[in-house]
Structure formats: C-alpha cells, structure tokens
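Read the figures in this text as sums done on the coordinates, not as results from a lab. Please read these numbers as outputs of a predicted model, since none were measured by experiment. Cβ atoms are built from the backbone, for glycine too; each structure is taken alone.
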Structure 1
C-alpha cells in the first residue's frame, strides 16, 4: 500500500508528459525488427509489440533532456520516477514506496525501495535521486526542467552559483531523501511523478554542459524502468527489450518496438497485423469502420492535449493585442473541428486541460468565427486594406506559418487557416518542416512568425510557469510566444502556492480569462485520444496522463 500522510497534497495531480509535437515520419531503408503477424513472435520466439509513432524520436533518451513526445515515451519505459500514475491518474509507488509531508507541508520525505537495480546491475540509491534533481539546477544544464525544482530551498542560489549544493535536498540515508520548499508548493508530488531518475555513477562522469552531446550514452541509456533500449535507428525504429530485474516485475512482452510509421498506410498495417497499437489522428468514419471490420479494438478517451497557433510577440505584427484577437476571430476554429474531427474533438479557449478540474466554466471569450469583427479590430490597430491586402506604414501584413509535419489534422488545418486569414487581408505562407527544425526555430527570441504546435496539458496546471513565466521569455524553449505579463505571473504563483482546491480553481479561472483576453496563442482545439490496437493485446490501458500504465502486465497472445 502506498501510504500518504498528507491527503490534500497527495490528491493534487498534475502530469506533464511533455511537449506534444505531432510530427511527420521518415522513410525506412534498414531492416526493421518484425514479428510474424500470425503469432506476434520474433524469429527467435520472443513476443513483440509494435507501437506506431508519427515521427522519429530525436535520440535525447534522458528524462532531463528530452523535449518531444516521442523521446518522452521512450524515456517513460527506460526510466522510473519516484511516483507513478495509474490509469485513473492516482499516485502509486514508483522508486519510492512511501512519502510523508511535514506538518507545515514544506518538506516531503521519500522512503525508497531497496530492491531496485539499474539496468547495468548497480544499486539504485538516494544519491541518484539527489544527483538528478541537483543537476536540473546546475548553471551548465541545457535542459528545460529547472522550474520543477526552483521552489526548493537553495535551488536558486545553486543555480546562480552562490552555493555549492541545494540546501533543501537532504540525503538522510541510502534509501531516504527529503525535499524542503521555501513555501507551500501544490504541484510538488506531480513534479516528482513526471521526472525519471538518472544514474549518478554514469552521468556524474560527464560535464553537465556536454550531456546533450553524449550520443553513445543517450543511445544506450541505463535506467531502472521496465524496458532497456537495445537499438535506435533514427527515422525508422526504437527497439527495447524487457528488463528482467524490473522492480515492478519483469514484463510479459519480451520486446517493445516504436516504429516510425507512414501515416498513409499505418491503418492498413494495423489491420493486417503489422502494427499493434496506433494513436489515431484520423477520425474519418470510414477509417474507423475499416478497423472495426478487421477486428481491431478502438478506445476513445478525453485528451489532455490541445493544438494552438503561436504568434511570436517579438514580431511587430503581433505586439498589439487587438491584432492577436482579430486573428483569433478570423479563424473558423469550429469549422476546423467540425470538418476534420467531427465528434472527436472540441474548440478550446484557454491553456488549461478540458479533462481536468481547473478549466474555467465561464468568463471566456469564445471568439466565434467573425471575419467582420476581425477586420474591425485590425482597422483599429492601424491596418488598412489595399487591393485585398492589409498594409501599415507601407508594410504588407505578410507572415510565415510554421507547420511541423506528420499529424494529418494539423496539416489539414493549415490551409484552412491560411484562407481564413487571407479573407481578412493577411497573407500567410505555409512552411512545413520536421520537428527538429521546428523546435530549433522556437528557441530564444524565435526565428518564426506563427507556428502550429501542441501541448499535452496537466489536470493540475501547477507547472504553468514552465510555459508562461515572463522570466523565461526569450530564453526558453517552451514560452513560444515570448509572452510577458506580470499579472499572469502573479496568478501562476498564487495558484501554485495555495492548498485549497476551490481557491486554486478561482485563481486559475482568472488566469485563464487573462490569457484568453491577451490571446498570445490562437487556442485551436483538443482532439480526443483514440487508440486502435491488436485484439490479441491484453491488459492494455492508457489515460490522458499515463501512456503505459502497468505495462509489465500487458500480454500479447499467439
């Protein structure tokens, strides 16, 4: 039993899988590990499960460095966090079998399992945990996770080079560690559920500044998770083998393969038995019927993801809020949902999960499609139509729209958006690219005008500062629009340091209303999570916040 001494904090749930960038796929030229579609076995008799992905991982197989869903999914099988989430989004034991909060809710102490081994056979200890979270505050750390531990006492001083260690992280003994926060921090447990632990005996030998350059270590990661990575062919596949010494029990499926699939053929591959799980981006009824007729199991659940169009506030076009609002009015978001998703998605108006408790029930401008309203706002902002194209101070309103490839709905929405904006006098040039190129363009001040991107959100948006804090504008991967707003920062801080759920809900409602009004993004839609899988796969389950819960218990019959 996972004993929780502080039930209020333990119930506060936030799960960030990672940034959701649904991208295109590459061609396959090398031989991909396969199994007979008749018996789901490899040539050596091992059971194999093949999971389709729309784009290749980048190869950042470290939970401290990864920044795409595809790398994150691999990492979730290779590494383990202190706390796990089950399919109901409840906490359960991970590397820690117990935790306890102090009476003032400022310190959380974890008792670690004593039976955990790294994939290389070394003991897992509290030193690994301390090393992981301390590294996230290192000045030379190139990842984007510092916000998760920045509220721990001494973390900022260590980050700024004013201290040699983080005073709020204490290794009590080999299997006990505590974290002390400077003030109550509601998302604390959720953060611990998000972050896999890395091995001190391996990564302490490498300068933190060079971690992302260690291709050998990254491509052969050593974790404590249910699977071990044994082969990675970019743009083709990631092959994993079961970890026989996994603390949760050895997986029943011998091999797990993430296969970069062709989005045009993945459904037929699934129907034929050449794939076992596909995350459906297509919601065409004929596709769903074809799969059902082939005996494929289809499950649909609410999703925590949402798609948006970011507008780079460093571009003069988007500095005026009226322009951003006008663009939101000009895009027929409901039309996009109706034509591309049907009943499998809905329009979203704030960056808070529709599946969670914090989404505002009222007070949001729905920005119903209104080209006339858009033109009115653009005129107020000084943009004058000239032969169907808006101009201001002799400059045409012409911008590029960055579109990462691979996700059908996203790609199909781009020309709709292009036409909608053309109708109000804005010229949009679509620029498609792979995920690596798109991510590179969002760094720093941003080398782009507008971009179609997506996130997987938390039920508890306690980590909103990671995406919206003014302090990370122009120097963070994830504040795409480089949004700076002191009132937003105030709401984020207040909500994260408040215990009472109802009070937090009120704060998040005000925060959502603020961003809805400021319109740093055009909040587009949230698509339901639809999974289609081989009927021979038993025990399979997932949720919006846990992709592979209890994977060690999944089986695939012959």
Structure 2
C-alpha cells in the first residue's frame, strides 16, 4: 500500500474534488459512478481500490470512463489493496484516508460498489478522520451487462449524498454532447437503447441529486417535460405522442401513452393515405405495441392446461400457467423442471416482441441480454425463410401498406438476429411450409425434458391440438397480451420501461418523424434507410427554431 500512497501524495490530486471508490463487489458499476460524479459534482480525481477479483473486471470496463478525469487505480499503479476480510479492508481504507489528511480538505467516498458491512464500517469511521468526508451512492441495477451512463438514462441513476456540499447553481445544462447530424443503425435492441439514452441525456438537465445533512433531506428540483411529437413528411400538423418527466423517467402517464402510441401513428398515416384500408393498416401497425415491449405478452391459453413437474423424489406436482406473463412463465419453468427445456417459436412470434420477452426473462434471471441456463431456444428454418422471403420480395422498394408490412418484416428479421446474438439459439430443420405444422413434427423428437411450442396465431394453436401434438412433453402455448400498461414500480421495472421507451422511439421513427422537444434542445428522428445490413437506419438532426 505504501507505494500506492506515495503515488497519490506525489500527484496533483484536487484538494476538494477527489473521490475514493472502494470496489469489493459489482465492479461493472464503476463507469456509471465515475460519469455521474463527474457530471453532478465535478469530481476530477478518482482513487479506485479493489480486490484482485474485481480488478480484472474494472480493467475490462475502463473504456467506459470519461476522458476528462484522472484515474488512480491501485491494480494498475501497484497492486490491489483490498482483501477478503472486511476488518482488514476497513483498516486499509482508514489508513489510506488518513495518509491523505494533509493533502485534501474534502474527500468524497462512494459506497455504490461496496458490500453493506464494508460501507457501514467506513461510515462509522467518519468522525475519527481529519478530512471532511462526504459519502455518495448512485442508483444502479446490480446486473452485469447493463450499459453504463451516459448510455442508459440519467433518471435511473440518481445520485445520493450524505454530507454538506455547496448547492449547484441552476440551470443544470447537460454535460453530454452529441455531434449532429447523427445516425442510429440497427445493431440490436441494446445498441438502440444506448443510442437513444445518450440522446435523451444530451437534451435534458442534470441536477438529479438527493442529499442528506444534519437530519435534513434535500430533494432534487422537479424535472422538466420532454415532449415527443409525431409528424408526417410534408404535413405541418404534428401530434403529441409521449411526454416524459426528465428526472422521474417513465411515469404512469408515459406508459399509458406508450401503450396507445401505435394508434396515433396509424391515424396520422391514414389521414395522409386515405386510400389505404384502415383495418389492414391497423393490423400491421398494432404490432409496434408488442414488438417494442409496450405491453407484456401472456399465456392466453395452454394445452395441456396443467404442467406436470416431476421431482427428484419421484413425486409429481402440477402447475397452471394461464394468465402468466411469458417471461415469468419461462423462468418459472426452468426453475421448476430443473432440466433443459426447448422453446420453439412460430414465425409470428418474431413480429410479436419475442426478442423483448427473452430480454425481460434475462433481466429476471439476473443477466440482461444473455442466454438463460436451462432454456434452449430453437429458430425454425421455415420461420427464418418465411420472414426473409417477405424482406427480399420488396427489398425496401414498396409503397403504402406494402411498405409498412416490409418494415415489420425487416424488424422481425432483426429480432431473429437478436435472438441468435444474445440468447444462444439453435436452428432446427423444420423446413416444410406451413411452419406451424413443421415445427410441431420436430418438437415431438426434441431431446430436452420438455418442449414449448409458442404462437400468437389462433389457427396454428388449434392446428396443434387437432394433430394431437400437445402432451405432457410438448406444451402448446397460445400467446396474447395484457390489456394494460407495463409495470413501472421499482428500479428493475423502471429500467425495463426505459428500454421499451427507447425501442418504441426507434421503431416509431420508421413510420413517422419524431420531434424530441426539451427546454434545452429540439431534435428530429426520421427514417434514413431501409436497405443494407445495418438497416433500419434512423437519422437524428437538430431542428431549426
């Protein structure tokens, strides 16, 4: 530790803008902590102390650190200081702070990446130190794979401060800058979420800080309203699509507007193209709601209606899943069966937000955008061929209703790509049309303990029952959706709602122009291209006022 302390004492660390960041758990939160502390408190120097097990993970995420800060990382400059013994860690951390008493007038100590007992012990040491210690914490989901700030929304990363600090001066302009014009290319829902989050952070105010001092709680000021308007090319009139509280994020009002947003888009397109059959137009555009995750998919019907679970002691239990959300159903099946389960989606599921359902299941499982152990997803060749055929048939040259159908087919193709990329999918040789019949034959020969046939098509579901494929081994699931908004209670739900919001904005901008209006800026999202390996491409420009 002495060599590391000598480096700190010999450096030009700020006397009152330095932060100590002990990391004994959750090393993946460090980039977000550094970015938010730089943004809200203008911290310039970060002293990172680690256990050897967390140091390697931090090395892997250092590219996400802001470039305008100084990093003093024990494992790079010397060796990891922290150990597995909490009392030894308390002693080492206290000794490190005391060595800086003549160098610093104030030291921020962040507890976001500290275990509870470690953090409590350090807080207890405060009165024994001759430096003004200010403790901080940042709201972050404790899940690996979550994009770091500013590639996730500011509103899910509130900063908490315990100690006296000078109040920042209003207004609070954002520190995040985007070079415009900018394009958002399709590289999966995670990339879309990161790009849209960065945009939103750039045009909304910081100042999301809650402080505690001498028994007083100081809440952040109310957020501004970010308004999203939809317009069609050549038409001056625009419609309000969404409103978002810039500090609270999606509220009940926001998710209700997300739920109905496809209707506004359909109305606007029909007003401009009155010759388009309204029923057919609605049938295409209502898929936006499910595809983006603005509603939760549920088990509407299931055959057999009860699932037999065989226990290790040879006893049997029966569970009913009707009405369950699909992501919860999948995770519960994996946990109850405790043997590999095969999941075989029908073609229509890739239009219905199947990839978003797997995302929500992976969040529930603790590893966003990752495969779920025990769940093996099979992509039928016939489903991929059917979707690709619709894309190739038009190749982006269609107009009117055919164009909107092409966009949804292209998005279904991208959903398949996403399932392949993140969820460890396998191909199955179900090749003969119709696809629902072909996968029913294959499902009966699957080696896994159970197979789940999943469709949002009533005709396909009825056919599976008629051809007698549904059994204790092969579960036939007819998928519907909840006729209510998605949940936003709690950090996990608010984070998922933010992912849905980002994907909804991206998908909506393929059909109409979207104007994002805040007190700081006005941006427009519009369709750039429907061709190429990274299509759909959305263009972001600054609107002239």
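Each of 1, 2 could give helix-only ellipticity at 222 nm (-39500 (n - 2.57) for each DSSP H run of 4 or more, over all residues; to 500), but the derived value -11500 comes from 2. With FRET efficiency 1/(1 + (r/R0)^6) of positions 69 and 237 (r between Cβ atoms, R0 = 41 Å, to 0.05) derived from the coordinates and found to be 1.00, which of 1, 2 does the value describe? Going through each structure in turn, the value belongs to 1. When distance in nm of label points 7 Å out along Cα→Cβ at positions 469 and 517 is calculated for each of structures 1, 2, structure 2 gives the greatest result.
Looking across 1, 2, the calculation of relative contact order in percent (Cα under 8 Å, 6 or more apart) that yields 22 traces back to 1. When percent of Cα pairs over 46 Å apart is worked out for each of 1, 2, structure 2 gives the greatest result.
Look at distance in nm of label points 7 Å out along Cα→Cβ at positions 141 and 501 for each of 1, 2: the largest one is in 1.
Each of structures 1, 2 was scored by distance in nm of label points 7 Å out along Cα→Cβ at positions 445 and 493; the highest score is held by 2. Among candidates 1, 2, the computation of distance in nm of label points 7 Å out along Cα→Cβ at positions 101 and 365 that gave 3.7 used structure 1. Between structures 1, 2, the calculation of FRET efficiency 1/(1 + (r/R0)^6) of positions 45 and 149 (r between Cβ atoms, R0 = 25 Å, to 0.05) yields its largest number for 2. In terms of mean count of other Cβ atoms within 10 Å over residues 93-100, the structure with the greatest value among 1, 2 is 1.
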